Each structure stands twice: as C-alpha cells, then as structure tokens.
Structure 1
Amino acid sequence: MIKEEKEKIDNMSFYEMFERWRFAPAGDRLFAGDTGEYFSKVFKEKRNEVSAEEYVGISKKLGW
C-alpha cells in the first residue's frame, strides 16, 4: 500500500467509506491487496463508532 492510499483511507468519513464500499467500480485500488485489507479494517472500526440508527440512516441516504 502506498502512503497516499493509507492517508486517503484514514481521512475518509464513515459515510465516504460506506459509499465507496457500496458503489466502487470493479477493480478499485482501495479494495485490492494490502490496501483492501486496510480499507476493510478501518471501515469496520468506523462502523463500530456509529449507532445502529445512524448506520441505517446512512444506508438509506446512499440508496442502492
């Protein structure tokens, strides 16, 4: 993983990460290899910081 990718992930809000998780095109570099593992780890950590109500609200706002 390159430094810029790590910094990008670290600075993303949970909403931004969730949106990327849901709508990223196939082959998105943030989901590949070590970067993808790191993204998943940070995403799960940030998910644990929001309430169930906030999580559902974000999911509904993003849509499908």
Structure 2
Amino acid sequence: MAGLIKIMIDKIITQKAKGNVTMINLTKTKLILKGVNPDKFTAASEDDSAIIQKVRVIGKEMGVLV
C-alpha cells in the first residue's frame, strides 16, 4: 500500500499537535531530528519496511499508536 508512511507520520503529527501550529512545527522538527523528514513523503511514496518500523518506534517514543 503506497503512502502508508505518510499516513503514519500525519497521525503522529495530528495526535501530538492537536491543531496547534507551533506544536505541528515542533513535532515535524522532532521527526526530522530522529531521521524522518515528513515533507519527503507523499501519498504516492513507496513504502519501505525499514522506514515504517522507524516511524512506529518514533510514534511509540512520542506516546502515539501508529
């Protein structure tokens, strides 16, 4: 399923930020610092199992189920 990484990243951002623009930017920055650039992935991006696992670990660290 193409775009799974984008869906997972959006879920993390949505749950952590809750609509607050500052928190959206902060969460995106945290993701970048952890090695996942949210702007790099789109709905058409191929799903890489290593990146999916990395996003799951990051979500767990942030307290979000993805």
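What follows is calculated from the coordinates using simple rules that are stated; it is not laboratory data. Worth saying up front: this structure is predicted, and the values here are computed from it rather than measured. Cβ atoms are built from the backbone, for glycine too; each structure is taken alone.
Quick notes on this structure:
- Structure from which 0.97 was derived, Rg/Rh (Cα atoms, Kirkwood Rh), options 1, 2: 1
- Which of 1, 2 yields -19500 [helix-only ellipticity at 222 nm (-39500 (n - 2.57) for each DSSP H run of 4 or more, over all residues; to 500), calculated]: 2
- Sorting 1, 2 by relative contact order in percent (Cα under 8 Å, 6 or more apart) from high to low puts 2 first, with the largest value.
- Which of 1, 2 leads on distance in nm of label points 7 Å out along Cα→Cβ at positions 13 and 45, largest value: 1
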